[in-house]
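In the part that follows, the structures are each spelled out as structure tokens.
Taken together, the values in this text are just the output of simple stated rules run on the coordinates, not laboratory data. The structure displayed is predicted, hence computed values, not measured ones.
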Structure P
Amino acid sequence: MDVEVSSMIGLVAGVCTTGSLLPQVWKALRTRTTRDISLVTYILLCVGIFFWCVYGLLIREVPIVLANGVSLIFAVIVLLLKLRHG
């Protein structure tokens, strides 16, 4: 596969997965309620995203590190709000 095409696919994937967390972050920040959010799900999500970041660093793939780094920030925000307000 052409490098340009694979980079575009990776960019779209990163935007979609990172962007998917934004509605939950926004809602949790706005309403200050996280009762319906699964604590275990967000713990596992944060751990998984962290390891994606480590993997990206090990293989020196900046797009993987950046997309997952931003995703980790969003997921940690929700996790912290869950621990604080849940």
Structure Q
Amino acid sequence: MSADIIYQVFFGVLLACCSICMYRISSGPTVPDRTVAIDIMGVVMVGFCAILSIVTGKDYYINIAIAWALLSFIGTLALAKFLEGKGFDE
């Protein structure tokens, strides 16, 4: 198998994961389920950036992936504190 076919398979798997996450975001029974799906969607986006960086040979996609991962993590923590009913200073 050539590398292009492998990258296309990886993109296909990530697209499938994206569609599953979008389903869970739209029909999640509770808010924490939706929060977890949004967090997983962030991880999938980091995967897209990493594969795109490998395919194109551009290293700034890795920088985008790192920034996306940090923002996703901080956003998930903030949303978890909000859902618990606590303020940001607690």
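Just a few scattered comments:
- Rg/Rh (Cα atoms, Kirkwood Rh) from the coordinates reads 1.08; which among P, Q: Q
- Which entry (P, Q) yields the derived value -30000 for helix-only ellipticity at 222 nm (-39500 (n - 2.57) for each DSSP H run of 4 or more, over all residues; to 500): Q
- Computed 23 for relative contact order in percent (Cα under 8 Å, 6 or more apart) - originating structure among P, Q: Q
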